[in-house]
Structure 1
Amino acid sequence: MFKRKFAVLALIAALITTSFAVAGCSSQGGENGKTVITMLQYKPEAVAAFEEIEERFNATHDDIELRIESPNEAMTVLKTRLIKEDYPDIVGIGGDINYSNFLDADLFMDISDFEGINDIKPVYMEIEKSLEFIPEDGVYTLPYVANCAGILYNKDMFEENGWEIPTTWSEFTALCEEIQASGMTPLYFGFKDTWTCLSPWNSLAVSLSPADTCAQVNMGNTTFTEEYWDVAEKMKELLNYCEPNPYAYSYNDACTAFARGEVAMYPIGSYAVPQILSVNPDMNIDSFTFPANDNEEDNILTSGVDLQFSIMKECKNKEAAYEVLEFLFEDENIQIYLDNQNAIPCKEGDFTLPSMLDGMKSYIEEGRVSDFHDHHYPSEMSVDAMVQTYLLDTSDNATETFLTKFDTEWVRYNRDLIEKVKKYQEGLQ
């Protein structure tokens, strides 16, 4: 308990100076003696889906009351609650560095005995294991839904012009040049919002570098200069095919331009579709995997766990929490979420996927997917801003300068983790 408390303090020390109004303790007695299970989930945009799921659960369970909280800035609220030892029973968070830090702080219950684990697609369970700083015995989270990133394209525009979907890098650049020759803009970026730089970056990285690049760097087996050179060079090349000065336009600008037919393709994740359709509800959108290689068989779809559920170690009623998980993972409830959020199920089964993912469906079905590399980047490192700065650098040695800094900053922000990995490796020898 002391180790966990110390780890939590270290994890969220930056938040100590800020006060928040937070909800009360979990597992309280509900009305009519029901066991209350509280869940805090981090996707406020999915609140409608969770309200429907919560209502369905409470209408069908006489002994358990489910209370789902969907606050804005949920990760900040969660971290503040943890420092106050005001734990929810279940958390719904993304499969990223936050999960890695929480797991490393010993906050989650081992749910290896939960039967539903066997229904999850192996590739997404493997992605979850890759998020562990040090290999852990047991299972600490259940992947619920995934998202994916590649290239969204205007299907009507492609059909009208007879453009073929590219499957290799050479075909992709040739298509961009053909579109330019027709007087249109091939790609649109919203790099004013630096986080958008990471969408094409991730799509290139998963196909051009190993899935465990970050882990291998931590083990001292390689460097980012070695693994990311082609990623950086091709990222730079994309600037030849986009709107002038992409740093002047935001994510909303990019979504709007694509929705209005001002551009043929938009390198972004599936999460952008609702924003695009809010501008043009009738737009015919499809997608394809980013063709980063000159051999189609080497291309991989960027797909990570967008939402997963973990039970806190402090949960007082494991059996009731398991009942909630079982309900969440019923096919009809997963489909409610998929329809609301254009997501991909992490569970095996016959689900209806959004039509705008048709072009990626074969990769999804075959499990030719790999996690977003930025899910392994420490937020303090601000890799998105580093990539933007690199793209603005027109000097001859820009790539070398950028990747040298990447390696240096990685050590700076991961010094303790690298030392922990080193000790782990020494213990195996």
Structure 2
Amino acid sequence: MIRDTSAQDQILKPSRKPGRRLALAGLALATLALAAYAGPKLMSQFSGASVALARLSLATVEIGPLTRDIAAEGRVVAANSPTLYAGSPGTVALSVQAGDQVKRGQVLLKIASPELTARLAQERANADALQSEWLRAQADSRQQRAQAQSQLETATISFKTAQNDLARQTQAFQAGATAAAQVDQARDTLAKAQVALKQAQELLGLKDDALKFELQAKRQAFERQALMVKDVERQLDELSLRSPVDGQVGQLFVTDRASVAKDAKLLSVVDLSALEVQIQVAESLARELQQNMAGEISGGADQKWQGLLSSVSPEVVNGEVAARLRFAGKQPEQLRQNQRLSVRMLLDHRDKVLTLSRGSFVEEGGGHFAYVLQGDQAEKRAIKLGVRSLAKVEVLEGLKAGEQVVISGADNFKDAPRVTISR
């Protein structure tokens, strides 16, 4: 038989000290409270979600005015800058140089075109020939009408003679001095004379109509050729290119004594009396631009002018739209084409709205959330933004006046719901 250790066991009596139990319970409660208070901080520190305040940009939510505007760099361009082209091929003879002041109607260059000169001489010769044919047709028509008129008069005389002869034969027959056959013969002669007279009258009318149509055709041919002569003369006159405006010669695209083809670009003229400022606007903002919208143009220190939006291009190039402003008052002096100026366009102005300085949180999160500073914690909160300007945004929901918001540097939070801020 194997012995166990039951003889060595000693039964202990339970302790009668309640204070010890209370102390242990209090210590447990204190430990739980400390863990509840410091747990989030410890967890954020151990998890790495702690960001230094110096790496962040903060802004305070305020109530105030909000002005929406567009700031852009512009350049001075001529509102009217026509470019001249060659109407016919030929050799260029320049009368001006780039930068010369010119007046409206002043000859800028001439193009010598032997082909067009020869064509003009040929068209004039054709016009002279057609004019001679027209004049000859007029003479022929008068001659032919005279012949037809003579035939008519002869037929008229023959008809009257036949009438008289019939009257004499009738009287002689009634007096018994002639036979009835003579009367019948005279009556037949009168009938033939009447037919000949009628034919002569109709022939004269037909001759007049035919001569009228023939003369009209000759005249129209001559007039058509005369128009062709005028057109060639116009083309020759256009080879002397004149300035369409008062201004300054811009750029020369050809050299003196150079041969050019038809429709070749020759030179440009800048109308310095009507200058505008052209800017490039983002496509998202261009749809808000309207005709005659007010703008401010500045050219440096103490140089500011009021402008009005004159035109907006319907074409988008590289995500931008070209727009032009004209000066609202008197055009400033000493402006040059392509000179750089600053432009500020006023889109909207609102008073007493909840605003926040614009930062990267608008683009990074799409403006749907922001981190609000609460003591040493930055809490992620859903927000709703309204209109936006270059410097501020309108807050519609999620924020209150006086709260501080992280507007830049929130990318360090790694989208955590709560982050500790170390100072």
(message) If FRET efficiency 1/(1 + (r/R0)^6) of positions 157 and 349 (r between Cβ atoms, R0 = 30 Å, to 0.05) is calculated from each of 1, 2, which structure is the one that comes out at 0.00?
(response) 2
(request) Output the label of whichever structure in 1, 2 has the greatest value of FRET efficiency 1/(1 + (r/R0)^6) of positions 53 and 173 (r between Cβ atoms, R0 = 35 Å, to 0.05). (result) 1
(request) Tell me which of 1, 2 gives 13.1 when you compute mean count of other Cβ atoms within 10 Å over residues 277-284. (result) 1
(message) For distance in nm of label points 7 Å out along Cα→Cβ at positions 101 and 221, which structure out of 1, 2 has the highest calculated value?
(response) 2
(request) Determine which structure produced the value 8.3 for distance in nm of label points 7 Å out along Cα→Cβ at positions 205 and 333, calculated from the coordinates; the candidates are 1, 2. (result) 2
(message) Quick check on the output: 2.2 is distance in nm of label points 7 Å out along Cα→Cβ at positions 213 and 397, derived from one of 1, 2. Which one produced it?
(response) 1
(message) One of 1, 2 was used to compute relative contact order in percent (Cα under 8 Å, 6 or more apart), and the result was 24. Which label is that?
(response) 1
(request) Of the structures 1, 2, report the one carrying the highest value of mean projected area of the Cα convex hull in nm². (result) 2
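Coordinate-derived values only; no laboratory data. These numbers come from a predicted model, not from an experiment. Cβ atoms are built from the backbone, for glycine too; each structure is taken alone.
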